Structure I
Amino acid sequence: MKTQVLLFLFAVMLLFQGCNNKQNGNNELSESTKDTIVSYRDKGKITAVTHYNSANYFIYKGKPMGFHYEMLKELTDFLGIPLEVKIEDDLNENFRSLQNNDIDLIATNLTITKPRKDVVDFTVPHSRVKQVLVQRMPHGWKQMNRKQREEQLIRNVVDLGGKRVYVQKNSSFVTRLENLSEEIGDTIYIVEVDEEAEELISLVANGDINYTVCDENLAKANTGFYSNIDVQTPVSFDQNLAWAVKKGNEQLQNDINEWLIQFKRTKKYHVLYHKYFESSYVQNLRKSDYYTFNTGKMSQFDKYIQAYSDEIGWDWRLLASMIYQESRFKANVKSWAGAYGLMQLMPATGKQFGVDSTSAPGEQIRAGVNFIKWLNDRFENIENEEERIKFILAAYNVGLGHVVDAQRLAEKNGKNPKVWDDNVDYYLLSKSKPEYYKDPDVKYGYCRGIEPYNYVKEVLERYNHYQNLETN
């Protein structure tokens, strides 16, 4: 019993190093801790951290995807508030960021445990799974019958005694293996590493390590990608998986729970779960050159995007986000209005910059970048580069004249004509109303302002996703 208590205390200390525990042996938070809880409503967004893998979050052909990402989008759409996603696979950093108010939410497969409940508040479970052993099929397994294979695989957890098992450090898998070692009365050599569960699965499949432990749904999803792994041996009973908010953040916890309880009853939730954990859909994506985590590639046109973005001083991922918004990286697409190609240039604009619908993809990107240069010159009086980019994006989408009209309206009504958010964007939106588009200072008339407004928002939001990833 003494040994179990010491192991328990050690696991808690290791997992939550740097996090504050309950004060004075009761459930009350100190006043200073309560004061540090900032409402997500006051901040105007929810900032969530998740892990990069095929279950949580990834980018494919420039599009953010993942079970937890799509769940987060459903949540923030329900709450009517923007989402900011951060990527950090280190669990200690996740809990530290939550404690420091750098994030509002840890959105991944967190096993609900008593030690963790001392330092965070969990949402209602988003799913329930058991932990399983991931092991490699025996050499020559394809020629073996089932009985021969079974004889060489670990099926009884007692046989883990004396084995070396690699798991992500500070994870619930560590605690489970420590307890299991006590239960079987033999030593399991637990090796804690920085790699996230899906990376460890790949190491098992490639023969670099023999064993790891992870959640069953992620393990089963990976059998479609690695045919030589076995995930049929459970090492735990079913466990609840949930998201976590800062201790005492009742508003966010209650809002998530209200949404999640209802969402889990919908067909959409079950379709989403099936898509990422029970079908071969995502595993097929992982084999693509444009599964960005594996290859660093966004599209087949990356070399042109990288080369031409230097000419305007843009991060190439920003230009990539803009091109995705325009054409989804499809070089031959044409719009109903006549815009064509990767950059969706109108025929007159294309002619101005030396291209037409038959021009090669590299030439289309060159022309689009030259158009951006031209717009940049028109907004050179906006000193702040981040602000200027918003104006350029809007003008690229709807035309320079409409944006300049909105600047005039902003200035006329006491707003800053050099600031986009809550200033010029408001008046561009308002140009769909007669009292604004008929104003004598408006030169270009009616504008469906919601389109450039959303365009700027969506390009920059996607760019934030692209910045989460290391690319070539």
Structure II
Amino acid sequence: MSLKNQVQLITYVDRLSNGDLRQLHQLLDEEFDGLFGGVHLLPFFNPIDGEDAGFDPIDHTEVDKRVGSWDDVANIGKKYDVMADLIVNHISAQSPVFQDVLEKGSDSEYFELIMTKEKVFGKNASQADINKIYRPRPTPCFTPMVCQTGETINVWTTFTDNQIDIDVTGKHGQIYLNSILDTFEQNNIKFIRLDAAGYAIKKAGTNCFMLDETFDFINALSAQANERDMSCLVEIHSYYKTQIEIAKRCEAVYDFALPPLVLHTLFNNDAHALYNWLSIAPRNCVTVLDTHDGIGIVDVGPEGDKPGLLTPEQIDTLVETIHSNSNGQSRLATGAAASNVDLYQVNCTYFDALNGNEQDYLLARAIQFFAPGIPQVYYSGVLGLKNDMTLLANTQVGRDINRPYIDDTTLRMALESDFFASMQVLITLRNSHPAFNGKFSISLLDSNLSMNWCLANEAIEFVLNVEKHTGLINMIEAGEISQSIEIKDNKIKYI
């Protein structure tokens, strides 16, 4: 990855900095000065406020005028590595393309772009084949829609009936994806997040998820991006061994196992599962604790009779502890309680998942920053915000519990807090110490988990005491400790 090895910010444009790209740029340059080498701009396309918070764009190549223009995006990209989402699996039902299909049916010039049940299974799909399809939601995989011509088409809708799956393998699919890549290249996008890429290829007789053909598609798309001097990040929740294999065949993947394992470590004073994972985890990854989605669970769970990173009993305890720590708030936003139901995630801020414990939160961030990969920090996470129960009540969308709209007063208070000052210390250290460009190692002895980076004669180590819930960072030159930072009593201080 030809990207800065520095912490990146994840943010909606319209929910931070008063909903404007220029104000976000100013925030990055001023209040966040020196903290972020890059920024993941969550969907800023037209419209930003669709059914799935921008992940159902009508037009991928058009910036929603309410947040700015492509010039504003390009200007941010002059200084920061900008990540944008390429939503490879689907388009909005409100898009001119699909509206043309609804008007003209199979006579539409865009009909071949739309994925239907019949294109994969023919006219006589067996229920056995349908049952094999891997589903991220309990909603139907196919949505019958009647065209003005009288035709009924069984549209493939992996997520919602406003997110229409497309055939990425055909001529129209290639034209569509290339137009997005060209637009990104022209406007200083350096990192592309391939959203829902695992579902992009459909094949009868399979589960239609992360097939060999899916890897071929991802690699071909990544090659096209590389030719334009852009890198690709694959967004997939899956069994941990599958994730390791995916990492071998892709430029970069998320480490979605890290967030639940860090929680498990701190909940149980036991770092064995975290140690085991970080000993084998992909090195070409992007790390997160919190995102615009929930806290993934499937990433640490078993697959059939194959054991996971945590046992089913440990996962049950993990989920119930999150619900308890958040005083039941996460339960109100997860599973059947959420209108856009996620089968594999718990919706909650990471701060509330840790019962609002600043000490544990700072330890969690230290673990993330010392883990292999490029770290990303979600906008509500860098500010230490809690669950937004008002927004959840208003929208009844589970993931909105961690998608707050931040006003100036809330932002100012957060920026002036001791918590944010501690986050600044950790982020600045991660961005600036040269050893993070070197070799990673990890060890576990009794209650101490030690995470180490070494480059030439410089090294840095983080030692987590899982019994006492304290942390110590040592900076080492020529084998001698030159400086130390202690994480204790909700504070970070040099000692």
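List of remarks:
- Label whose coordinates, when FRET efficiency 1/(1 + (r/R0)^6) of positions 277 and 413 (r between Cβ atoms, R0 = 41 Å, to 0.05) is calculated, return 0.20 (choices I, II): I
- Read-out Cα extents along the principal axes in Å, for residues 85-180 alone, computed value 54, 28, 24, structure in I, II: I
- Winner on mean count of other Cβ atoms within 10 Å over residues 269-276 once structures I, II are ranked, highest first: II
- Among candidates I, II, the computation of helix-only ellipticity at 222 nm (-39500 (n - 2.57) for each DSSP H run of 4 or more, over all residues; to 500) that gave -9500 used structure II.
- Per distance in nm of label points 7 Å out along Cα→Cβ at positions 333 and 445, the highest-valued of structures I, II: II
- For Cα extents along the principal axes in Å computed as 84, 62, 39, the structure of I, II it came from: I
All of the numbers you see were taken from the coordinates with simple rules; none came from a lab. What you are looking at is a predicted structure, and each value in this text was computed from that prediction instead of being measured. Cβ atoms are built from the backbone, for glycine too; each structure is taken alone.
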